[in-house]
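Participant: Read through the structures below before going on.
All of the numbers you see were taken from the coordinates with simple rules; none came from a lab. In this text, all values refer to a predicted model and were calculated from it rather than measured experimentally. Cβ atoms are built from the backbone, for glycine too; each structure is taken alone.
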Structure 1
Amino acid sequence: MRRFRYLDALTTTFVVILLVSNLVAQKVVRIGPVSTSGAMLLFPITYIFGDIFTEIYGYAASRRAIWLGFFGTALLYAVSAIVIALPSDPQFHNQQAFITVFGILPRILIASLIAFWAGEFANSYTMAKLKLITRGRWLWTRTVGSTVVGQAVDTTLVVVITFAGTFTPGKLFQIIWQGYLLKVAYEVLATPLTYLVVNWLKRAEHVDTFDTHTNFNPFRFAAQTEKS
């Protein structure tokens with residue numbers, strides 16, 4: 001597979017943003033009339049990165065980044081659980097605070113990982129297919145359209161898996177649509193910046209990938225030839 005100048009740096013940044021989003025997700029913040037997770041500040045950016053990976057480098061690059069993010073998040077949760085379980089030093093008096101920050105309930109862990117994986121792949125797949133349909137024109141239709149699909153999958157799964165049986169169906173629907181609209185609005189507002197980054201990277205990397213012959217199986221890890 002062809003080597004690119006900025007792909008590894010972008011992938012690393014994507015994973016870091018994802019991990020930080022998971023660390024701040026437990027705080028509920030108030031934005032106007034809407035209460036939402038602190039992850040709202042960063043997590044939608046991962047979808048912008050997904051658009052950039054797919055638009056410039058192709059679905060295979062996005063698939064690689066998604067899996068790295070998935071395993072990175074799982075490792076964060078696993079190590080956090082181990083450190084929480086280890087006995088504290090007698091002079092360490094912040095165990096409860098540490099648990100509050102790093103202690104993730106199994107149900108939330110499962111919801112987070114499943115929703116991230118499914119939502120990101122839905123986003124990337126939609127982005128790649130829309131690029132073929134539009135023949136590379138009208139970037140905004142792909143960035144917004146893929147977010148509409150991907151965030152619908154992500155938001156619905158994470159809310160339902162986390163809160164089903166705890167809240168009424170009406171409350172679940174309210175949480176879903178409020179979070180969904182915020183994430184889609186985030187993407188729409190970021191569209192001008194996405195245009196700038198995409199156009200600059202296409203010139204810098206000398207590539208504009210179309211997934212004409214791509215195998216979209218999310219479990220395919222072998223390198224594949226990219227068509228530009």
Structure 2
Amino acid sequence: MTDENAAPPPDFDAAFRDKLKDLFLWRRDVRRFLADPLPDGLIEELLGQAALAPSVGNSQPWRFVLVEDTERRRRVRDDFEAANQDALNGYSGERAQTYAGLKLAGLDKAPVQLAVFSDQATERGHGLGQNTMPEMLPYSVVAAVNTLWLAARAAGVGVGWVSILHPEKVSAVLDVPADWRLVAYLCLGRPEEEHRDPELVRAGWQDRAAIGEFILKR
């Protein structure tokens with residue numbers, strides 16, 4: 001029987017692969033945004049592309065919450081401030097001075113704030129692949145976040161991942177189901193400036209390491 005969905009694979013030629021590498025290089029964690037709103041329908045289009053990511057057992061556990069309410073945004077911002085101060089208190093000396101000067105979130109200007117959750121109680125996928133590695137559900141959501149990041153960069157949209165937050169407080173602020181686990185809080189918008197290298201490298205926080213440092217052979 002012929003599969004009606006079967007088709008020859010696309011020709012990912014050298015020119016495409018070079019462009020793909022450029023996409024990886026220019027995909028940056030953006031913290032400085034223009035406040036201009038994004039075109040109507042663009043976020044929905046990007047989320048549709050994010051949902052093409054792989055997921056364990058085809059469970060599609062990602063849940064996207066567009067945070068548009070001003071009061072909820074303020075409460076998330078307050079939690080960031082508290083968590084950021086706690087983090088600063090954990091450093092001392094020159095490292096503390098460097099940390100204090102870092103731009104660590106785009107919460108003030110980014111036109112779009114998006115919380116991404118993993119539905120830990122989803123029945124989709126029927127538990128396939130989760131008995132030995134239950135963390136595969138949030139891992140699948142991370143894959144969707146990365147897919148969104150690349151799709152956004154290709155559309156000229158910057159993405160910043162705000163990890164200096166208390167997940168349980170954000171979940172309470174956004175009033176989501178108890179079985180949803182926060183994976184990412186993202187800021188999206190047009191970048192104020194474009195850079196090929198990470199901001200933390202430019203700020204002297206941490207250089208990039210050669211890939212050889214992370215490859216083992218057994």
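Participant: When distance in nm of label points 7 Å out along Cα→Cβ at positions 137 and 193 is compared over structures 1, 2, which one is greatest?
Facilitator: Evaluating distance in nm of label points 7 Å out along Cα→Cβ at positions 137 and 193 on every structure, the highest lands on 2.
Participant: With helix-only ellipticity at 222 nm (-39500 (n - 2.57) for each DSSP H run of 4 or more, over all residues; to 500) coming out at -11500, pick the structure among 1, 2 it was computed from.
Facilitator: This value belongs to structure 2.
Participant: Next up: Using relative contact order in percent (Cα under 8 Å, 6 or more apart), single out the structure from 1, 2 with the greatest value.
Facilitator: 2
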